[in-house]
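Engineer: Structures are listed in the sections that come next.
Values in this text are rule-based calculations from the coordinates and carry no lab data. Worth saying up front: this structure is predicted, and the values here are computed from it rather than measured. Cβ atoms are built from the backbone, for glycine too; each structure is taken alone.
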Structure I
Amino acid sequence: MLSSEPTNPAAAPVSELTPARRAPAQLIVYALLGVSAVFFALHFLHLNADFPNNSPWMDWAKYTDEGWYGDAAIRHYLTGHWYWEGDFNPAVALPVWPAIEWIVFRFTGVSVGAARSLTLCVFALTLFTFYRLISRHTRAKTHSSGPALAAPIAILFLCASPYFYVFERMAILEPLLIALTALALLAASHMQPFSFRRGPIKALLPALALGLLLPAMVLTKTTAVFLVPAIAYMIWARAGYRLRTALHFAILPALMAIGLWLAYILLIVRPHYLADYKYLFSANAYTGIELEPFPTVILNTITDGGWMGHVIYPLFFVVLALALFWRPRLFRNPLVPSLLLWVGGYFAFLVYHNNLQPRYYLVIAAPITVLVALGIDCFRQNHTPRAKLVASLLAALAVLSIVIPDALLQLHFIRHPEYTFEAAVNGIKDIVLADKTHSHLVLSISGSDLTLMTGLPSIDDDFGTLDLDQRVKQYRPGWYAAWNELDDDKMDALTPLYRIERVAAFPSMDDPDRNLLILYRLDPAEQTTTTRAHKRHTPKPLITKMGQQPSTNQLKH
């Protein structure tokens, strides 16, 4: 019978610190957590502000994703219907986040502030889970080494990071995926053999939790399948690195996860929403790996990891090198290989997808941050007083070299918020509501974000199971909001039904291709005219097999 105590040497407590040593040591922990709490609280300021303009991260998610992936919750609250036939309905394949938003909106109403506050609550759950997970797998090595500081250091890195600040404040899918993966690792680390003597409920709870978390991860973002090996390793470590025992541990959560996912697909998706389910994967099935030489793809994927921090990211590779050649005991902590599998699994997805957007790296930035904290804490613990002093100074220097520049940039974002997008959509709202002769329905690539921020109904102009001309005939929008210009293919879909009149333009955000939001009024055409369709060249890997063919620019972002 396996013990329910942690199986790794790193997690096993050695000897307790004396009271004289414990007090100053605890002061360090409290100081790190106190600073972390201040930075986390600052995340809640200026929730309606733009994604920071002229930041190091040019990511088109700021124009679309917060609305897209919460659309089902937004529409259900505003109209009573979460599903709009023929339009873009990502909630069919990714229902977890909009379901959570739907619950919140019932109490708060629909607003971008409510959605972003929810994301920050998810971030808080991530911080708590990582703290528990790290604390469970780290202990002081000797009397003189002091307490393990990896957990508070990791929390400080996460809270002070400007990269996490900008993306964890966005109501997108990645923050929830990180939280669920961390919870799954924590559940896996508590797995234990079933025993009536020790209490069957206590033994079953981690397995049941894991059986729920795994399908929740995949139904939050399907790329979660690349993270399953990290959880499998933790189960194997918990089983004492015995394969048969690990399989016994894994069978219940695996069967639960597969059963729940299949039940959702077979009972809900297949009978009612199969076309929408297929379309989401068709529109995202392309892989840019075919467009460049494989070594170039690998190099770009690795170098673009610098988005997460110009100090912490190189330090991650330093930690790996030192662990391999100086402190291999770091790898005896099962959390370390699990986090490395997390990083490696998602890197594999990024290489395959080769659509390197800053937000995608958020999923690997979390485990990398924790690994750096674990490495710093491991390397500072030495036996001789002189070595301990040198190691502690180097560890402090490493922590400060990460935190100080990160904190300064984050504080810059906090002190200089801009509200150009909010001003633009509110300007559109005022014009639309003032016109009583046109439908309030807005057609736009940023329509879902506009609906989230203003409550105006919208449909997408670039994604949908129906082609745009069919969708326009079905829904009859009264307005069209486009970024910078009116594309030829959009003109082809609109001109048979409408005369397009430019009404207003609003400078907004910083991307050269998307920094002017133009509002067009769609007046009914006097007669139907036949227009020549403009053929866009779309690279073969980007061609969608069904539904509307999105623009190449949008697919690349």
Structure II
Amino acid sequence: MIAYTKLFYNLVGPKLLILLVVMQAAAIVEGFGISLILPIIQGDSQSDSRLASVINWGFDLIKIDPNLTNTLIVLVIFFIVRGGLLIGQSWYQSQILSRNLTNMRVGFATSIANAEFSYVNKQDSGVLSNVMSVEIERVNHALSQLLSLMIAATTALVYIGIALLVAPVVTIFLAILIAPIAVIMIYLNRLTSRASLELTAGSNKQQSIFLEMLRNMKYLKATGRSIPVLGRVVKESQRVGTAYRKLTFLQGATAYGLEPFIVLVLAGVIYFFTEIRGGDVLEILFLLFVFRSAAVNLVATQPAYRKFLSADGSMRIYRDLRTNLEANRELGSSANLTPDFTSGISIENVSYTYEGQTAPSVDNVSLTIPAKSTVAFVGPSGSGKSTTANILASLLQPTAGDVRMGGSSYQDINIDNVRENVGYVTQESVVFNASLEENILLWQDSKVDKSRLDEVIAKTGLDKIQRSHSANTELGESGTSLSGGERQRLSIARELYWESELLILDEATSSVDSMLEKQIDDVISSQRGTKTIIVIAHRLSTVRDADVIFVFENGKIAESGSFDELVAAGGLFSDMAKLQSF
């Protein structure tokens, strides 16, 4: 409870304390107002209770006679003030909750964007998606329940204070009788926390499996194998339903089971002190009202606390993920050197080993890429080509060795400036559910150059799409309204528009037909000599005109040279070339 309260204080800040002060003020004003009921119902009867003494002292302080008229006027004033405080509290609370929900989602997305690529890449996308869309909302609901709990607890404490002033012995005796409820509450709280963890774990698993089913729906429907995968979704959904049922039952049992027990205890106490002890009936009846009001608020804390605990799993996974993301945050580049793409890039004895693997994916690789040249990385799958490209793009940091540009280490160069000048086209085209122009501009409308945008669209053959779609027509999730070739050309158009100094093409034409491959190659060829281009390909026809070809094998560079030189050398590249026709 304390740890999560600290979490919310870190999220909301001093606003939480301000709201608490307003809550306490409203509760105290309500307490003062309720206290005035006793002298009203007693009329001319005198009471020697502490409460009566406090009320008389208050009237003496403001120099008003405590007659019925004045007491009623003060009572009305107190409740008007209370109403104003509660309205202000409600408005301020809604502001806190709405802003907190926005800030948590923005903060979570920002933490992902700022984390190291290697860390984010190994996370379950279903878990991240579930946290962003579901768990964060549950965390915010937990904050709402925490505020409700604070309101109920504060009000209950005020009523208990009034009861202590009126009849301290009765109040203490009653507290002793109700104490066993705390034991029941602790047990129910533990059950709720367990059910919450089950619900969160099940929701994460359910989201992951469901996203996998959606991503692979084409294959599953074509092969008639969707039923077993759907069965996994059903199984996880049933687990989530079971955990949800537990939480719902625990909340209901608390809300409806405790109040009758408390009322029974109250009735017994009232009977004992009136019939057996012969106490003042009016004071006892007033105590009954005060005790019931305190009990109602105390009971109200339990459903709020239970709902708060029902988000235990959500709060825990959100807190842990944010902590891990921040722990794996990319260190901001403190270097001031500007990248010099006119001087070429070199890799010196670089190695890289993925977490959980023993053998390096890149093993002591050294190579030089002259500025504005076109080089190619070829070799069997898993030979280290893409890993090397990711190191050049500064997505991965080498576990050994160094990457240099113009004689300066990447560690001394502002990496953010390096990335701003890198274009990356992969086999999986990057297309957002937005318009054609938004996909190219990536919503940076302030930097739009309309004439150059139209030129790039025409050069990549996307003008047909531009003419057939309105300016705001969305292309569908991942560009489902486009063909595979159109998606690839869109990815290339984006990099051409932004005039990247370093263009990495990782299997950019592997999923298109030969005619479209030729069209894309022509577009790429038009950029040769204007930027540094790295082509990663299995189709050797794609790299025929490369200035230098680096052949990877088992994480090392087996050979390098021009296309004709490598074919003539009779090595691995020559063997690969014999298996392909040109």
Structure III
Amino acid sequence: MDCTCSQDDSLDGLAEFAGKGEEVRRITSMAMNGEMGLEEALVKRLQIINPTPQMIKEFLAAHPPESRLTPGIKDLVSNLQKRGISVYIISGGFRPLALPFAKLLNIPPENVYANRIYFTTDDETGMPTVYAGYDTDQPTAKQGGKPEAIKALRSKHPLEDVVMIGDGITDLEAARMPGGADLFIGYGGVVERQEIRESADYYITDFSVLTKTLANHQVAFVGSGAWACSAANLVARNCKIREDFEKDVRMWVYEEEVDGRMLTEIINQDHENIKYLPGIKLEENVVAYPNLDDVISEADIIVFCVPHQFVHSICKQMVGKVRQDAVAISLTKGMRLRSDGAQLISDMVRRKLGIDCSVLMGANIAEEIGKGELSEATIGYKWPENARLFQEMFQSDSFLVETVQDVEGAELCGTLKNVVALAAGFVKGLGYGSNTKAAIMRAGMAEMRKLAKRLYFTVQDETFFMSCGLADLIATCEGGRNQRVAGAFAELSGQKTLGMLEEEMLKGQKLQGELTSNEVQAVLRAKGWELDFPLFTTVNRIIHGQLPVEFITQYQRISEVEAVEPSSDAVESAIEDAFTALKV
């Protein structure tokens, strides 16, 4: 830390403050040049200074960290942290002198490895005012201690690379000894040491050199529907003002002709997706591409926002074409059926592409978000650094983002609520009031939680009360497309299928509820759980003509009723295909 984060050696500065500067500086120089062991140097310097808590307090007041901070270090640390990179201080100095710098650099105290100094109480005052040595058990108090501290870091972050930046021999040792850092960057902006210059992997005298070489994040959106466009707008606004992001947000568009023009041309020239999100202007830095490879090849952040039935085929196209250091986040709600059961979209992305995939779920009706109305979302994550990155990427004054370390819970909330929305639409279309709709929504939430916990024992109860759970359920059952189409289905007493109504009402957008219901029902049937989830089972039988829509309010009697034959072989084939997939 000293002569790297600070423009001086803190212990030397304390010695100068105590009138012992020249003698202590000589010992410090011998230690940094390898002419004296670290432990011997520490003992001698402290004996000469004979510090007290009051002395340290007065020294920091007279020479605050703000006035001693190395030029450029704050920008470098801030840019690293914005990229989700953890920053630590490993110092052969002492915590009381290091912690003020850590606070200034937004480095948490638990990320500071430094020595602890001991004081005993004064006989007259009873206050700890007499220097009594230091904790020799700390790894940084010993020769070769910095590599030991790095070993401790590796136990917390086993898959991460460790880069050491420093000015002295002990910093160089941290990268040369077994278990130490993977890379050593020598810093000579305060003190130049010939051996450091010659031995470092890289050598700098100005931290801005490192800051400028940090690659900015490139965001790619896979999908261009209403929700994708609203979400891309949120990200694009943040990319404009953040130095660690490329300004352009690349969006893959399934090319089609609209009113005699190609959709990508309309988006890039008119900054509006007139087919899927009409009336909402897109930010000028949302750039549409018809070729998927052009969007993903340079991206280190990939956002999936397409109907869930297309994700598998899209991932197959992306295999071998994404960066190994890329991370993904899925805004897609749904699941895929495999021979071993249901697979969530995040897991599919993770397995197919070999990259981490978080999820963003919530009460996210695209048009309302596009208009800037207050909305919320939940990020389900496995790695905290990715959660922080995504939260900063989407968050705005009108779009509030919370996080939970529960990918499966958050994603299942976003998936299963579409089935409940069909039920809510049925009761609305039948003319029932708020009581009935509330009863259906409560039962739906209970079945969502029950199924999620059966499929994944790690699912947390709190997730269901976040935006991805209760809030999303309310929004979808009140104003989502599944509820609207299901309402029309009920009003027509099932004379038109949901597929017909989807084509008539949604103008090219996809109705996820019916497909999700088929997938859920295939899982329930395969596991023998159909009667354990009466609402889900009733909804599926209604949409396939096996029960009248009016039975939705009698769902608890499903075990008493024998389903009639479906009105056509075609509607039954959907669930049969899904069920067959589980048995293959």
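Engineer: Which structure, out of I, II, III, was log10 I(q)/I(0) by the Debye sum over Cα atoms at q = 0.07, 0.11 Å⁻¹ derived from, given a value of -0.65, -1.10?
Structural biologist: Value -0.65, -1.10 for log10 I(q)/I(0) by the Debye sum over Cα atoms at q = 0.07, 0.11 Å⁻¹ corresponds to II out of I, II, III.
Engineer: Looking at distance in nm of label points 7 Å out along Cα→Cβ at positions 138 and 490, point out which structure of I, II, III has the largest value.
Structural biologist: III
Engineer: Here's a follow-up. By the measure relative contact order in percent (Cα under 8 Å, 6 or more apart), tell me the structure among I, II, III with the highest figure.
Structural biologist: Sorting by relative contact order in percent (Cα under 8 Å, 6 or more apart) in descending order puts I first.
Engineer: From I, II, III, which structure was percent of Cα pairs over 36 Å apart, for residues 34-361 alone = 22 calculated on?
Structural biologist: The structure behind it is I.
Engineer: Another question, then. For FRET efficiency 1/(1 + (r/R0)^6) of positions 106 and 434 (r between Cβ atoms, R0 = 30 Å, to 0.05), which of I, II, III scores largest?
Structural biologist: Once FRET efficiency 1/(1 + (r/R0)^6) of positions 106 and 434 (r between Cβ atoms, R0 = 30 Å, to 0.05) is worked out for each structure, II has the highest.
Engineer: Using helix-only ellipticity at 222 nm (-39500 (n - 2.57) for each DSSP H run of 4 or more, over all residues; to 500) as the calculated read-out, with -20500 as its value, let me know the right label among I, II, III.
Structural biologist: II
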